[in-house]
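Next up: the structures, one after another.
Computed from the coordinates by the stated procedures, all read-outs in this text should not be read as laboratory data. Note that the structure is a prediction, hence the values are computed from the model and not measured. Cβ atoms are built from the backbone, for glycine too; each structure is taken alone.
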Structure I
Amino acid sequence: YHEELLRRVESSPDRWFRLDSERMYKRVRGRLAGLLNARVENVVPVTNATLAANCVLKSQGFGSDDIIMVLEFGYPAFNNAAHASCERYSCRCLTIHIDFPITCRKQVTDAIRAFLDKTPDHRRRLLVVDHISSSPGIELPVKDIVEVCHKRNVLVFVDGAHAIGQIDIDVGELGCDYYTTNCHKWLYGPKGCALLWAKNHKGLTSVITGHGWHGSYFDRFWMQGTRDLVPFFAVE
């Protein structure tokens with residue numbers, strides 16, 4: 001199907017870009033939103049989860065009193081994006097250590113709770129946490145972590161790169177603020193297709209400024225220069 005779509009695009013690129021691509025993009029967006037049990041207006045396709053991390057973290061407008069927190073075993077690209085955002089906004093990036101071996105879910109939530117309770121209640125705090133970590137390969141108790149964080153006014157951004165296709169995802173039930181997942185891993189889609197969900201997408205924009213800069217959430221992520229959109233469509 002991927003190759004079939006590529007042939008269709010190249011056989012009539014003008015028709016594809018002017019008439020077909022946006023309509024198909026919106027249709028696939030709706031289907032993919034269903035895999036997160038999410039409202040379609042809260043979901044946009046992105047190239048990969050690393051891009052999503054940069055979009056979320058660099059759209060926050062952090063101040064010098066704010067804190068981003070990451071897990072010690074978080075995916076390096078996400079942790080790097082957090083550190084880079086802190087350098088940009090002159091805020092702090094703190095790393096949470098969790099002892100191994102992990103023998104129960106409570107061990108994880110207790111470690112995060114203890115860390116948060118030692119951290120001053122700054123104007124804004126955000127935690128980046130894996131749903132299924134890359135290394136070690138463990139599923140974290142995201143719903144419980146979100147409850148702990150929200151009681152302390154901490155936003156939660158979930159790296160679900162390895163989740164879709166392995167476990168059921170319901171972003172409403174998880175309760176997090178941001179969620180991203182890659183479709184090219186356990187959903188077996190083409191490389192270059194991921195999803196970004198936001199509970200509140202006001203002010204959230206792509207790191208690439210395109211035609212839809214002042215438009216809707218969809219518009220801000222749709223037209224980002226000439227690129228191959230077929231991976232999004234082929235997931236269908």
Structure II
Amino acid sequence: MKHGRPYTPRYCSAFTLVELLTVIAVIAILAAIIIPSVGKVRENAIRAKSATNMRSVAQAYLTFSTSNGRSRAIPASTATIQDWAGFLAREVDLNDASLYYIDSDPIVSQATSIPLVVGSGKGSAFAVSDEFRALNPSYAVVAGLAPNAPTTSTPLMFTRGLRPDGTWDPDSPWAGEGGHIVFLDGHVRFFNDLSQNGGELVNFQTQERTSDIRQAISPGAVILNNSL
């Protein structure tokens with residue numbers, strides 16, 4: 001009778017300390033690569049959404065301003081951005097309040113809820129909602145624009161927090177790293193700094209380059225919801 005070799009159980013060797021540290025280092029490197037990438041993708045998505053929302057507002061404004069065969073503007077006497085938005089809600093039924101908020105805006109991210117509508121009512125009975133008045137929008141807008149304002153270079157709406165020197169405040173929706181501007185013709189651009197290239201905007205009166213958005217709008221026009 002043949003006797004086999006006695007059975008000797010095999011045990012898997014445990015990770016050595018060096019191997020464990022190597023695995024941890026690899027995981028840390030991958031996390032350092034992946035996490036910022038995910039954050040950047042999310043930021044780009046929010047920026048794209050913001051640009052789309054601004055374009056929708058500009059298109060509604062264009063519809064209002066050219067309706068009934070005559071050129072019109074939201075009056076310079078308009079008191080607040082909420083009243084400005086209420087004007088479009090009443091005149092062209094642009095009543096979606098979410099168009100005026102950016103997800104990355106600290107004011108928005110800290111809010112318990114976002115208004116669903118600008119207001120309610122028809123015609124002269126339309127009233128801006130208390131909820132919309134209570135939560136400051138992420139944008140600034142221009143009221144009282146001249147009928148002959150050049151559509152390609154005249155700003156209509158821009159990310160809140162813009163300074164006269166063409167930069168944005170650190171507490172602005174994009175943390176001071178820039179902002180969008182939508183022009184009267186509906187095209188939207190993101191600018192890091194309006195002072196680049198000798199001035200990214202066009203002076204309304206002189207047609208020269210400027211970084212001050214106040215110089216890019218027609219005389220008599222007013223900016224709402226921005227401390228310029």
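Looking just at mean count of other Cβ atoms within 10 Å over residues 106-113, which of the labels I, II belongs to the structure with the highest value? By mean count of other Cβ atoms within 10 Å over residues 106-113, the leading structure of I, II is I.
In this comparison of I, II, the computed figure 2.1 for distance in nm of label points 7 Å out along Cα→Cβ at positions 90 and 218 is attributed to II.
Out of I, II, which structure matches 26.9, 112 when Rg and Dmax of the Cα atoms in Å is calculated? Only structure II yields this read-out. A value of 25 was computed for relative contact order in percent (Cα under 8 Å, 6 or more apart); which of I, II is the source structure? It must be structure I, since only it matches. With P(r) over Cα pairs in 5 Å bins from 0, in percent, for residues 42-121 alone coming out at 3, 14, 21, 19, 19, 15, 8, 1, pick the structure among I, II it was computed from. Computed on structure I.
Rank structures I, II by distance in nm of label points 7 Å out along Cα→Cβ at positions 82 and 194 and report only the one at the top, that is, the highest. Comparing I, II, the top value of distance in nm of label points 7 Å out along Cα→Cβ at positions 82 and 194 belongs to II.
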